[in-house]
Structure 1
Amino acid sequence: MAEQDTQLLKTPLHDLHVKLGAKMVGFAGYDMPIQFEGVKAEHLWTREHCGLFDVSHMGPCFLTISGGPRDDPAAHAEIAKLIEILVPSDIQGLKPGQARLTVLLNEEGGILDDLIITRPRQPHQQGMLYIVVNGAMKEQDWGLMQETLSPHAELTRADDHILTALQGPEAADVVTQYFPEAGELGFMECIRLEHEGMSCLVSRCGYTGEDGFELLIPPEGVGFVAELLADDRVKPIGLGARDSLRLEAGLCLYGHDLDPGKTPVEATLSWVIQKNRREAADFPGAEKILHQIENGPRIKRVGIQPLDRAPAREGTEIMFNDVQIGEITSGGFGPSVEAPVAMGYVEADHAKIGTELTLMVRGKPRAARVAKLPFVPHNYKR
């Protein structure tokens, strides 16, 4: 175990986590905090106040057209056309400061990763995109971007930075103490702001279903994060509560709810493919994906509500009339709903909300039904 530990990478906030008494585990190649005071307490604190998450293991980067950014809207169109080779979303149509969730696709329309792409707000930074990919997939994703888009675009890694998320109903009050302009941001909007000489990217987004912000902070900003944690409204939150929060919010985790064998339509993410991209049909796997949009997919991602107290974990078989029709991809206990919650894929004929199912939990049949997602309403600032 010790040998494995020496091979794990550390985020800039690692020593701060240890000082705060975090229980550390290996995750996506990093030594990360899974909990501080406990998953349930951290989960509920985030829903009611403000939780601070270290997500520095993720893959923030900047993709820039060759020759560098310039004060010219045409420069945005140029870099957007390049990244649209790999994703099915309308990146050209992003407004300055707007972010969009999308997916990297293989030639069969399978999902290689989900990611957020942001167009910078500043006029002189057009021709650049701020992109955040999943930590476990960043080497694959960045390799694909470089292989496909070079020499027309250059990728600059920013995973030496601190990436932290402040989530919950009090997050805006906390963040605007340091960045007053951040209060004007709507959901999925981003702005570059300064705090005590540090240039930070502030995005109004997150992975909990709550209002909140993600801050990309220079590596020397550990003291600033410690200052944020000194606020009585803010507590550090580990990966355990991050998972239960996103599950209640019906948000996918790559490698579990999304993988190369699933299309955006099967994953109920058709909304990431805007009308103009559907009409152009010029993205990887377009023929298969557009056929599924038109005729319906064979399988669909759905919410699953177990009807007793036993959580259904990933890999649990989903049965209908003694025949397996699917599998749980994420499952656990939802502290906010005080009940087990899960997501999985079922044959489309059985995807209607309210459909009664059976889950094989540790070899025993357990009653469940297809449930509406999310389990907890989203509280994003629109």
Structure 2
Amino acid sequence: MALDPETFDQLVQTVRRFIRERLVPIERQVDEADKIPDDIVNEMKELGLFGLSIPQEYGGIGLTVTEEVKLAFELGYTSPAFRSIIGTNNGIGSQGIVNDGTPEQKAKYLPKLASGEIIGSFCLTEPDVGSDAASLRTSARMDGNEYVLNGTKRYITNAPHAGVFTVMARTDPDNKGAGGISAFIVENGLPGLKFGKADKKMGQKGAHVCDVIFEDVRIPADSIIGGKEGMGFKTAMKVLDRGRINIAAACVGVAQRLIEESLRYATERKQFGQAIANYQLIQAMLADSQTECYAAKMMVLDAAEKRDRGENTIQEAACAKYYASEMVGRVADRAVQIHGGAGYLAEYNVERFYRDVRLFRIYEGTSQIQQLIIAREMLKRFAG
């Protein structure tokens, strides 16, 4: 349910102020320490940022997709690590339950996710299964009134902090495709659930990723999302569809920040007796970045509005994620170029963002996977 315009505007203004006053000043600290301070996480909880997309009846704010992307434009202004800590609760860590969970599952987990009492995490990728997600090997075998989970999940965002996981596992060993996969809610702390060492990443420091290992982990039979086997892959794809629109929006937000950093430097830096912003080749780079950012923003808003109307947005979500993630990479590259040698130094923000944005073209579906999805959907629509 959409918020009334005045309430939503107040939310945007509050988040914008929080980002500029509390988050931007500690970006470098978070990057160097690889940790978001606990007091900042608590402030995020108080602002309701962990429950932006969770329905109001479960304690969330219940934003529409259009409202969510407009807020993501704001959240993208600062380090992506801050968005990451709340992102799984609003996206892949909760939306499987929101979309397909039983009433009992929703009542048990969504209020805790909305308040930030627990962090949600999404377990799909495996050591030998990345883009070919339908070939996953993690198994869930029925034993009495329990399932027994075995397998390893890789590159799992927020896993070290998670209280609950949405886990994709194969319940039908004879079905090697998508139809043999089911989705489960797995609570942290169960015997046999272990974590690998934290991955050391190129960028997005402060957002933590590691392997999640299941060794004979026993979970109740009613842990299966929706109460039915074989629906897990469909649940995952629905979650990723919405998530891709949100990632595209975050890319737009980061691009806007990079353009602002570039403009500031170009107007302050002087060469040959005048600001470098006066030189046409610098202006051309600024113009290209602004044009591409604007195009991506319009794509995101269009995809979000169509999804809110209940339309099939598989193609639009893939287009937006593909274009926006590639766009922000180009904008970051130009930002470094405009800064010259200074852009290669950690002293300047563009160096950090240059590292941070590289991941957007990889997670929740690489650019190449988005191309395949787009082409597949085009052919489907053409065939009618």
Structure 3
Amino acid sequence: MEVTQDSLDLIASIYDSVLNPNEWTDVLDQLADRTGAKVVNILLSDHTFPEILISAASRLFQPDDIEEYVVNYAENEVPVVMGMSEARAGQWVPIDDLLNRVNRTRQTDQTAKWLYQKFNIDQRASMRLNETAAWLDCLPYHFEMGRGPMTAEEQGQAKFFHPHFARTVEISRPFNLLQVRFQAVLSALDRFHIGTFILFEDGTVVIKNREAARILELKDGLGLDASNRLTVTSDEATGLFRRSVKIACETVNAQNTATPTLLTIDRRSMAEPFMADIAPLGGTEDVLERGFKGALVLVIDPTNREHVSSRGMNLLYQLTEAEDAVCELVLQGLGNEEIADSRNVSPGTVRSQLKSLYAKTDTRNRVGLIRLAHTINIPIDQA
């Protein structure tokens, strides 16, 4: 096939997707267009830990569709996909050949029926990406009902881009597996109104919840660099932050005994600073990638007051009615004079009540009090 500038641009986009996983959808859409497919996805499977993971898919497969597949159909697909183990890297294998190996047809296979009923997909074929003993990664192509056989040009397109997808999957394997295995956790974390990041040792973001994404969109002290690594307000602050992440990871590796770190992150808007808890996070075979060593970063935005309250603190710390009221106003962002005006007392009285409040709750300032309130009354959407 003729190598055009568009082909070279697509190759560049394939490799860009390693650091920018959100680009996978557009990349796979382009591949689908070039090969006459309705959907193309990247499928990861592990011989030693039998499961099927879809790490990326073209646009027709929405996240809810992928979750439905993983929950209801992935296990059914394991013996079918394992038939690819006899294929060579780059070999084209029709779905009928794989189904025949396990005495199924497109009419009897649960996954095939689901794809037909929901997406009008009839024919499928898969191309193996690698030939390693541990991994069985594939690039499945899905074709619409009534669509004829692939042309020689379309097959040529699939084979031309195959080695680039294979190399990219190898490069990004740890990141892809962690992201996919965390999807179930992420759906729960998205109900959590504390910014939650899981990072590699170098600060690269593996996954983040919805609140973390909102905080990043503010561009007010937290951001991502070109390598998808978390950055904070200044180079100096970023250096301190990354050293804290590194220390947390060393704790997982039993190379350090540091306790979790609490940092404040200044904001360009001069609003109340973010509060970041940085703690070690290690992988178990059931939840994370084997041997994963990283950091859990929880970021509290004290200006996002909608989901935090002093509820329960009065019972835990035996606060007086006045102290409880002052605590609630602090959480709402009021200063001492504003609290005094609101309660019709003097600023000196407010200072005295705050001093008592800090002593009872074992906090030293407003930052500590706000963090404690988030810990006691975790801001989470109810199911």
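Every number in this text was worked out from the coordinates using simple rules, so none of it is lab data. Since the model is a prediction, treat every value here as computed from it, not as a measurement. Cβ atoms are built from the backbone, for glycine too; each structure is taken alone.
A few points about this structure:
- Identity of the structure behind 5.3 (criterion: distance in nm of label points 7 Å out along Cα→Cβ at positions 218 and 362, calculated), options 1, 2, 3: 1
- Source structure (of 1, 2, 3) for helix-only ellipticity at 222 nm (-39500 (n - 2.57) for each DSSP H run of 4 or more, over all residues; to 500), computed value -16000: 2
- Answer label among 1, 2, 3 for the case where distance in nm of label points 7 Å out along Cα→Cβ at positions 10 and 250, calculated from the coordinates, equals 4.7: 3
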